[in-house]
Structure I
Amino acid sequence: MPSMVRRIVSGYLDKVTDKTLNVMINDCEYQKTYSLYGDISIDKPGWLQWKERLLQEQKDRETKDGKK
């Protein structure tokens, strides 16, 4: 299920507010902090890739908005 949600949200990531983007990044950090990735060989790689995608989106927005 998490992979399906990530796939759907990815298609609308440009519509997600900065605040929501930050919440999703924080959710990924929460997964890491409390070892809630699920299956380490199946779910964890997906969470880590998703976090990297979100961080890249955040960086792209900062660059686009001239915040960097």
Structure II
Amino acid sequence: MANPNIKPRWKKGESGNPAGRPKGALNKKTEFEEALRYLAKVLKLKESPDEIKVKIIAVGIKKALQGEYSF
């Protein structure tokens, strides 16, 4: 339950982040999935984008378990 004695930071209807993400901007998951589809098509891979995603994640987990944390 909200404390009635605390003033809100913004007026009703006012945004706390007016310069936030623009409408229509893609989130990281969507960008990643589009990149996978693009790579599968351009490189003419015989694997589906989902299979490529699984391989990328598996390699990342394997490297992380070996102590490789470079970005």
Structure III
Amino acid sequence: MNSVKFYHQIEIIKRDKPDMSYMDAVVYYCEENEIEIETVGKFISKTLKEKIECEARDLNYLPKVGKLPL
């Protein structure tokens, strides 16, 4: 397993279960494959980390940052 394969697996879960967040998809993947959640940190790519961080900000788990108007 590497970060690219892990990212693709998470994206497959998100495609199949669109109501699931990226955080939930990672937990779901770990539960389905009997992997400790603590061990997948090394497989989380920068892209996946950014998506999880964005969701966390939207859910008020992290402080909001300023956004430039489009």
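Laboratory data are not the source of any read-out in this text; all were calculated from the coordinates shown. Note that the coordinates shown come from a computational prediction; the quantities given were computed from them, not determined experimentally. Cβ atoms are built from the backbone, for glycine too; each structure is taken alone.
A few notes on this one:
- For -15000 (helix-only ellipticity at 222 nm (-39500 (n - 2.57) for each DSSP H run of 4 or more, over all residues; to 500), calculated) the corresponding structure among I, II, III: II
- Distance in nm of label points 7 Å out along Cα→Cβ at positions 15 and 47 from the coordinates reads 2.8; which among I, II, III: I
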